[in-house]
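Quick heads-up: structures coming right below.
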Structure I
Amino acid sequence: MSACIRTGLALLALFIAVSSSAFEPDKQGRKDNPSVLFQNVRIFDGRVEALREGSVLVEGSKIARISTSPLQPAPGTKIVEGGGRVMIPGLIDTHVHLAVTVGLELPFTDPWYLAIREAVEAERTLFRGFTTVRDMGGNVFAAKRAIDEGLVAGPRIYPSGAPLSQTSGHGDFRTPVEAHPRFGGYWPSAYREGNLILADGVPEVLAATREQLRRGASQIKLMAAGGVISPSDPIDAKQYTPEELQAAVQAAGDWNTYVAVHAYNAESIKRALHAGVKSIEHGNLIDEEAMKLVVEKGAVLSPQAAIFLRDIRLPPENMAKLNLVRAGLDTMFALAAKYRAKVTFGTDIIGSLEEHARQNEEFGMRLKWFSPVEILRQATSTAAELLAMSGPRNPYPGKLGVIEEGAYADLLVVNGNPLEDIRLLERPHESLLVIMKNGQLYKNLLH
């Protein structure tokens, strides 16, 4: 074993020890006492706007019973008195990048350091109320395994692995003087470490798709159009040919899962939908024809608002692209409402840990276009429907995003009513009194 690997493993072990002591879930207690009873809560089930008063009994990792009349707990059951507060399902973010916590320095950053930052961000994400995330680009397979094994705290992760990009596409972050490996260059670390991948032509797209599936991807991500922060691709650019898109869809379909694409402009969206893509990420410059096609094809729109509306400073060429996609938000959300497209909640934050800490700002930003209950559905039951499209590749096949008997016990108790004031969720450290994931209490201020 090399000295570098030994040092990295020692650092990771140290972080796990420190992190584990920070959140201290009651693991020993849960072995002896697997039941938790929430009494006197008002329940938003993830779908119906009307709150339902009652009790929720959790046994193991699932919701065992919901009752409008008092329940008699079995001996040893932990009692959490809700005091009439609102309970909602654990939140779901359908577009995160847990591995990207250093911004554009990613291709040149020590992967061991990135792994530690990734684990830190995973824990912080959970304590912001997000019990499940769909990671749309980055090597998060090890983090997912560590979370699932209980080594560190974090949300359930639906990993995409490395997003596929054509040469000169949205995933090509080489500097102008870095030659392609085919033409005398070499791969920067982000490509060697599995955070990005360049694949051109049908054979390479097939191989790259299959490689992500081999590693454990629950869905596949492709860059199908130009992006804001990437250096070489204009927003209007169409990326990947129909044949290349179809190759990825076929390879994913052979594993009974789906493909999601990064796309802003309408022509790229239509090309992707005709190829069989089921999830459109962003979609800011969509037109009426493309939105109708989203609905017709049974696809899902995974848009974001906050990252475009914040005061962001970028180089002039990138700011021009940002202003272009920012201007399309009103039209996109109006068309989504007109055609009743399925819209989920996503944030797409990259950059520092401080930037990631702004994840919950998305709730308030969406009030321009949606009511609080619509936003809550986007972040719970509707998001869960998108996750379930991964079929047998779904790493968590139980019900998510809802409070109903048999569903996973991912539960939040809010100090206030988010159906009246969704901005409560922008302040999770104040407003979230209880955070439960998989039947385990990570935060409980209702003693």
Structure II
Amino acid sequence: MKKVVYFDVEYSNPVNKSICQMGIMSEDFETGEPLYPEKDIYVNPEDSFDINCINVHGITLSKVKDEPNFKTIWNEIEKYFTNAIVIGHNVQSSDLNALIKSLKRYNIDIPEIYYICTYKVAKHCISPCLIDNYSLGSLCKFFNIDIDNEHNAFDDACACADLLKILIKNYNLTFDDLIEKYNEEDIGNFVNYITSPEIRKTINEFYGYIKGIDLDKEINNIEKKKLMEWADTYRKYTNSDILNNISLQVDKILNDGIVTSAEISELENNIKTYIDDVETSPITYSTQLLNGQLKGLVCDEKINEKELKNLTKWLYENNELKGHFPYDKVLETIEKITQDGIITKSELDDLVIKINSILNPVVDLGKLVIEIKDKHICLTGDFNFGDRKKVSDYLTEKGGIIDNSIKKSTNYLIVGSLGSSAYSFGNYGGKIQKALEFNQRGATIEIIKEKQIIV
């Protein structure tokens, strides 16, 4: 048996090649028998769309924003690429390049890949004087191959299947002689990156973060250390000029060991210049700013009266956040502390604990035994136990009911022990945020760690 997968992708931009559509067909090349179902998959690339790419394939963010991301889909399609020959047109520098970048991005193990490129084969066999060019469309026209919609990933994958078979037949080629090994070096020097929405969130929260540590106009040693940790965390994303520039400015500020309010104000102003140039929902921006301030406020595990006063002032000035988590919870907690006009150290220490519980809502339930049977369970993050399907199967065998998304009726949201790349620098995922919002409205969703359920 010769297991082959005909593969084509469309991507949202030429830099990261974040996949927005995949076309996949799998068969035994010798018999033509399908091995797995055909796949025409739209993907949320979690990245920006370039207008030139849109003009080629016609896929926009609005079309795929509700689709699963690549990481979710990979659990379903990995088997197609295991011990298979990948066949595509210009597949090495385009489709496999995009695939490997996506695997790297989501920290997924990269399989051994062998491939056949129909572009290379056609160029070797057909004289340039006989054909306009070696694009898939031109070759399909040359060989009278039907292609319903060029630059639709699934239609292109189907066309590649027909093209390879015609090339082998017409030019008396041997299948095994066409196979090449894909080397990871073929993607060049891959640069770690985070997507445009993540960059905006990161910068908005950091803007709030430095406001938070500067609420009392004094920067202590712990706060200096946290600033350096932030710079070290995001310095690696060298394709983001704004993150690079912020990291370099933080380095400069910390270089002499003294951090002044003037330096912090200059840093704030530089970040604000970027923020003002980018369109973000006012509520989203304010919520991210609040989360950042709370992180900055408690990063040294203490709050003083001056910090509390300035945070309270900001909350009242931004009351458009009323009804949004965590604004209501924070304001309610602060008003209870300040209503008698006396603020004690014990109350301030308790506020630190409450804010930390808001920022890090995943609880460790110790030795509490959790009953899974007939309970609705949703999963988030990466699991030590295995991929998401393996975890789902395990819980289903125990009588649990898997919710693909958070609902008011969900009983448990289980957070994988490996977390998620989205949780860097104290951020947590959308499912946790959704669970907290449901709980604010009366739900009782428990957010717990993987180790409390899977033993």
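Bear in mind these aren't lab numbers, they're just calculated from the coordinates by the rules spelled out. Computed from a predicted model, the values in this text were never measured in an experiment. Cβ atoms are built from the backbone, for glycine too; each structure is taken alone.
Suppose you compute relative contact order in percent (Cα under 8 Å, 6 or more apart) for every structure in I, II: which one lands on 11? The structure behind it is II.
Thinking of I, II, which structure, once distance in nm of label points 7 Å out along Cα→Cβ at positions 269 and 317 is computed, gives back 1.7? Among I, II, the structure yielding 1.7 for distance in nm of label points 7 Å out along Cα→Cβ at positions 269 and 317 is II.
Here distance in nm of label points 7 Å out along Cα→Cβ at positions 125 and 373 was derived from just one of the structures I, II, and that gives 6.2; the source is II. Assign the value 17.9, calculated as mean count of other Cβ atoms within 10 Å over residues 69-76, to the correct structure from I, II. Comparing all candidates, it corresponds to II. Could you figure out which one of I, II the value 4.3 for distance in nm of label points 7 Å out along Cα→Cβ at positions 133 and 205 was computed from? The structure behind it is II. Between structures I, II, the greatest calculated value of distance in nm of label points 7 Å out along Cα→Cβ at positions 37 and 165 is seen in I. Taking Rg/Rh (Cα atoms, Kirkwood Rh) as the criterion, the top-ranked structure out of I, II is II, with the highest value.
Computing helix-only ellipticity at 222 nm (-39500 (n - 2.57) for each DSSP H run of 4 or more, over all residues; to 500) gives -14000 for which of I, II? The read-out comes from structure II. Structures I, II were compared on distance in nm of label points 7 Å out along Cα→Cβ at positions 213 and 381, and the highest value belongs to I.
Quick check: 2.6 is what I get for distance in nm of label points 7 Å out along Cα→Cβ at positions 301 and 325, calculated from one of I, II. Which structure matches? The correct label is II.
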